[in-house]
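Derivation of every value follows stated rules applied to the coordinates shown; laboratory data play no part. Treat the numbers as computed from the prediction; the structure is a model and nothing was measured. Cβ atoms are built from the backbone, for glycine too; each structure is taken alone.
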Structure P
Amino acid sequence: MKRFLYYAGLFCLTCIIISCGGSQTEKNEKAFADESFQIKRGTNIAHWLSQSGRRGEARAAFFTEKDVRYIDSLGFDHIRLPIDEEQMWDEAGKRNEDAFALMKNSLDWCSDAGLRVVVDLHILRSHHFNEGDKPLWTKPEEQDKFIMLWKDLSSFLKEYPNGMVAYEPMNEPVADDPEQWNTLLARLIDSIRSWEPARVLVLGSNRWQSAATFDTFRVPDNDTNFILSYHFYEPFYLTHYQAGWTSLKDFKGKISYPGQIVLDGTTPDQKRIYNIDTLEYMMCKPFAMAEKTGLPLYCGEFGVFLDNFPEAKLAWYSDMISIFEKHNVAYANWNYKSTAFGIVDDEGQATPKTDILIGKK
């Protein structure tokens, strides 16, 4: 009898613990379900499920729950998660289950930590923002495939609350005619709305999501579940100095910011003066559209390649954050974990710009 009473009591205690407990993920998902998707500062998880040759254990080890906890501890409230078609699906459109499992892990870790996530379909087999040939704009079947990829993503991601996960349809569209992007985007939005009427979508303009092209960008009316997104890497002489994939890969000029961008410059663009007012003016089109539409604004990428001119680099970051704060622009720097742009180095140590990004300087 005593043994029976012992086990009966243990069973009741277990039931109480389960009923009063529940996982942190469940608690946070319930909290997110009661909230709108609002973000302020974040970072891009680049070179993991996008633009990376890592697979297997190396890919799994590159970004872990420890990283999510660290990002949260720094004071960021979200991550932008780039994913590539070639990592997530085979050429027949079948899921690569290992990649989807990693994506799910990251979302669950973010839920546990209370972080929101922008899932960004970064590169398609039919569209790479830096490649010349982009079949997405010339082959209707590729546009159909693009819609189907998002249908599959939606079926996988829709379990996450609208207050936690937002969708970014495509990173940096580059069409010859902006109406090609406007038309395809409108079609995709109609499709997503038939699956998920209230999911927040992060939308950017044609030609690398540039601030300069926002006047060619057509945002559908009568839908408030949008965030307007632009990317900003100006002045290019500073942000991409000697970047190997650009025309500046062999450039040897001396860079300064603020002031004349190339101190020994010889051409008009090299002699141009850049300062906080210049940068703010270059963002005026997104500011105007946000005011006109009443939609929130997001700079989903900005950053400086390497540390060639550290004083100029930190001054630029400081001015960028000041502009974002002034105009109520949410932001995610490019990126979290790489020597080239990262807020942590290859040893996982924070870089000097981190305090600026989280508002401590």
Structure Q
Amino acid sequence: MLDIRLVREKPDYVRERLASRGGGDEAKVDEVLRVDAERRKTETELQRLQSERNRLSKEIGAKRSRKEPSDEPEAQVRKIGEQIGDLTQRASAFDEAQRNLLLETPNLPHQSVPIGKDPNANRVVRTWGEKARLTQSADHVALGTRLNLLDLDRAAKLSGSGFICFTGAGAKLERALINFMIDLHTRDHGYVEISPPFLVRRDCMIGTSQLPKFEADMYGLEENQLFLAPTAEVPLTNLHREEILSAVDLPKKFVAYTPCFRREAGAAGRETRGIIRVHQFDKVELVKITVPEKSYEELESLAADAEQVLQQLGLHYRVLALCTGEMGFASAKSYDIEVWSPGQDAFLEVSSCSNCEDFQARRMQLRFKDRDGKNRFCSLR
């Protein structure tokens, strides 16, 4: 969530950065400022009335102590009480409206992010390895079926389209890759392994920005107060929600495996064949909680940690700096790591590493106490 003080003090800057995303969200700035002005005006009037009521209450007490009539100030106090009740409701409505507007507004892209509206504007940062030289290639569906690694027909019978059933060596390979990644990140990179619940509360989904904007893509339970985790990012980043950490304990580095569940309601026209885009998939997630001053340094090291997985597997990949129009809602800067797939004759995304700065921390009230004793919002990635 954006800092309302930034919107208030630098509205043109906020509009310009939002406009670079290409989603039209810069139009929200005027409405945010209008609601903010009304909210502040209402709160100022509330403070004036409360001060006046306090003054009159003292006057009433003084009159009563002198056994003087106090009917007139008492009537004024009752009238002010009614006004305060009305204004309190009005201020609460403005506060909720402002919060809702900010919850629906994406993060501002960092100045280093390429400007653009589609993948053509993404920038290749680096590549590693070489494309596999195959005399004959097969796509993942043909290869997986021939080697009995997966059974998509029976997966559809069990759960419908968009699900996978790994079998035999395929199931063993999936489990081995999960263990390999977690062992690598805990042993060599210093991450703490977490095994979180796969169901998360609505507040947690709001904290990481899946809600309210992407609610149609999520699997909700209990009247959408509980959700199947769309990624382990949600439980990991919310581990310390509404807490104040110490700067000396940062960064905190977590790794977790979870299955991930997404309806992909907005995926029309995108690749859906085989296991490229599915409703349930397994992922090992890396999350860092850090101080703002080191957030971009930590982003680079997180990307390097993810890349080492592919290097040890000997897979040719490239790292893309996503342009403003391709970044996720909460991201200030993102790298996508794409592996070369001979069967698809294309690069496929296998990891996305982002710096959300304080955008998510502000939504989940995750702060740290700096060396001067001041409470500040953490940065998350």
Quick check on the output: 3.0 is distance in nm of label points 7 Å out along Cα→Cβ at positions 107 and 275, derived from one of P, Q. Which one produced it? Q
Supply the structure label, taken from P, Q, corresponding to mean projected area of the Cα convex hull in nm², for residues 83-234 alone with the calculated value 16.6. Q
FRET efficiency 1/(1 + (r/R0)^6) of positions 227 and 259 (r between Cβ atoms, R0 = 35 Å, to 0.05): greatest across P, Q for structure Q
With distance in nm of label points 7 Å out along Cα→Cβ at positions 51 and 331 coming out at 1.8, pick the structure among P, Q it was computed from. P
Could you figure out which one of P, Q the value 4.8 for distance in nm of label points 7 Å out along Cα→Cβ at positions 179 and 339 was computed from? P
Where is relative contact order in percent (Cα under 8 Å, 6 or more apart) largest, in which of P, Q? Q
Figure out for me which of the structures P, Q the number 14.5 belongs to, where Kirkwood radius over Cα pairs in Å, for residues 163-242 alone was derived from the coordinates. Q
